[in-house]
1. Given structures I, II, which gives the highest value for volume of the Cα convex hull per residue in Å³?
2. Out of I, II, which structure matches -18000 when helix-only ellipticity at 222 nm (-39500 (n - 2.57) for each DSSP H run of 4 or more, over all residues; to 500) is calculated?
3. For structures I, II, calculate FRET efficiency 1/(1 + (r/R0)^6) of positions 159 and 199 (r between Cβ atoms, R0 = 25 Å, to 0.05) and state which one comes out highest.
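Since every read-out is calculated from the coordinates, none of them should be taken as a lab result. It should be emphasised that the depicted structure is a prediction, and the values quoted were computed from it without experimental measurement. Cβ atoms are built from the backbone, for glycine too; each structure is taken alone.
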Structure I
Amino acid sequence: MKNTFTFLLLICFCGSVRAHDHSIGLHGMALFAINDRIYASHLPMPQGKHAVQFIFETQLPNQYKTQLMPLLKAHKLVTVRPETFSLNKLRAGQITKFSGDIFIGHFERSGKIEHTNITFNVQNTILNKVVKSSQDNGLFYTIGLGNRTCLLVHKIGKSPSFDQIAVANCDYLAGNIAELNSSANRPVKIFELTDIVNAKTLYLETKDFK
């Protein structure tokens with residue numbers, strides 16, 4: 001009887017450990033468009049459950065995509081305040097869609113709400129990396145998107161750091177990922193001595209990484 005009771009306690013304990021997911025929370029995102037595709041980037045932090053750089057292609061209902069594309073071209077920053085979910089499950093591909101509100105500007109910094117309760121379908125993961133705040137700054141993930149287009153994402157390092165996402169012309173094949181050293185501890189406008197040209201910053205955040 002005693003052994004049975006101990007066994008049941010062990011099952012309950014293991015079940016509660018598995019059920020507790022520290023990554024559950026409100027994971028804000030920045031939206032940007034490249035050509036006719038829309039991408040979402042999780043807003044990372046230096047430490048804690050938000051210390052993840054996760055970017056994916058997203059599909060919206062047609063009527064909202066038609067309205068959103070001009071907004072993304074007209075405004076420097078468009079963000080999403082999504083429903084609460086597990087970032088771990090999103091990263092693992094266990095969450096394929098979620099709902100959220102779209103803001104012009106930062107939703108936590110006086111942004112203006114534009115659309116509510118929009119469904120975002122997660123289609124194609126572009127980047128899925130944990131932030132390592134002990135490493136040096138200046139490295140960029142360079143990701144081929146096809147059509148001579150690359151996405152460049154700063155590899156967030158030790159403070160003060162920054163989160164920068166840029167698009168540029170390059171010869172990378174779609175899906176190819178490499179690391180590029182910009183030799184700079186600051187946001188980059190021109191990637192010198194490389195085949196990366198016409199770089200344009202799509203998103204930049206410095207306040208959260210001071």
Structure II
Amino acid sequence: MSIAVIADIVASRQLVDRAAAQRRIARVVGDADRDLPVARQPLEAVVGDELQGEYDRLGDALGSLLLVRLALPDGIDCRFGVGVGAVRPIELDGRTVPEGPAWWAARAAIERTARLQQRAAPFARTWIEAAEGEDAAMVDTISLANAYALSRDQLVSTMSERTRRLTYGRCLGRSQRELAETEGVSQSAVSQALASAGSAAIVEGFAALTRGARS
């Protein structure tokens with residue numbers, strides 16, 4: 001089983017400088033992969049504003065994607081489709097092309113994310129789909145993961161850029177004092193920002209997702 005991820009840029013056509021946005025996303029992805037090196041294949045641009053990546057565990061993928069969202073600046077956001085299933089890479093003209101049910105599921109998932117944004121959940125940025133034929137236990141796990149992702153995306157989407165940076169730091173175990181010094185604010189200001197944004201739930205969720213990867 002593999003975890004395939006397709007990402008694209010939200011409202012990319014409205015960006016003044018799409019190339020600059022893509023470069024910034026690439027830097028953010030690189031930083032997230034350095035801070036949580038769990039990707040089998042880190043997200044990388046493939047065509048237009050689309051990125052693709054691959055992970056071994058669902059928790060690894062969701063933890064990595066959380067760091068990416070937290071690190072993105074205001075004005076740049078991504079949505080993610082996560083597919084769970086088999087991957088069968090094929091050789092084509094001397095290069096390996098990702099293929100298989102996990103990728104088909106990821107494509108369906110990102111399309112579902114876009115639909116959710118338009119109607120039921122404007123702040124939705126992540127959806128997970130199981131490939132056809134996955135067992136009932138995995139389907140149940142994915143249902144729970146989607147409930148978590150919707151709630152997480154709601155919190156992250158309403159945070160300020162600074163609060164996202166602070167939450168990122170707390171996910172990595174940095175103290176409030178250290179974060180305050182980096183931001184040039186008081187520790188009390190950091191504590192208040194994190195508390196008002198519900199960051200503690202995000203941090204605890206990140207720890208639960210990545211406990212095995214970071215132990």
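1. When volume of the Cα convex hull per residue in Å³ is calculated for I, II, structure I comes out on top.
2. II
3. Looking at the calculated values, the largest one is II.
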